[in-house]
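Below, each structure is written out as structure tokens.
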Structure 1
Amino acid sequence: MEYLVNVLYIVAFAMFIYGLMGLTGPKTAVRGNQIAAVGMGVAVVATLIAIRDTSNWVLIVAGLVIGVVLGVPPA
């Protein structure tokens, strides 16, 4: 399971970098933002898989929901 989590973190990291590269121009900014958002989702899933104590899931999911509610409209 640890191997899967590490692979997911590497994929998320690569998606963040690729998404940031897409933010350099107005034509590619929307796509770059979408790629970075998917990378964030992959990172959250990896974190949820890595956590052994399920009581922390509530805080992570609450933070995710707050971030989505506040971040999606401006994006």
Structure 2
Amino acid sequence: MTPILLACEQALPQLSVGRLNVDDYPQLTKKLQVQGLPTLLLFQNGEPVARVSGFQPKSRLLDYLQRRLGREQHA
């Protein structure tokens, strides 16, 4: 999913992508309630505000992120 996320990051300048290896950070994984992979969490001001679980095609994920980020900017 990394190439898809990097493409989304390039298309959306307000998006910053980070990755977490769940094997290296099991307590944080539990705190964030990550139960399956891949899981995408959107954060605003350091707090998770949205979650996408499971693989998403690039077009679908990009559309979702555009809509979600547009809402966050107007909130």
Structure 3
Amino acid sequence: DRVVRFRCPDSGTTVLDDLIKGPILFNNAELDDLVLQRSDGVPTYNFAVVIDDVTMNISHVIRGDDHVNNTP
């Protein structure tokens, strides 16, 4: 079964500019390519939320510490 993925860079660092904690760095070599659409054709929750945020002109996202690793 096929899925649609967002290809992440294999090297380098992704930086999240957190307004409270400051820069949070993620090593790209440790990140997987993100699944955007499952094999049944349904978009993943994480992708749908981003589309919803863009559609609603959301400029800032508030997350708990337990969801920071879902950010990159």
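Observations
- With helix-only ellipticity at 222 nm (-39500 (n - 2.57) for each DSSP H run of 4 or more, over all residues; to 500) derived as -26500, matching label from 1, 2, 3: 1
- At a computed 0.99 (Rg/Rh (Cα atoms, Kirkwood Rh)), which of 1, 2, 3: 3
Each value in this text was obtained by applying a stated rule to the coordinates, not by laboratory testing. Remember, predicted model here, so these are calculated numbers, not experimental data.
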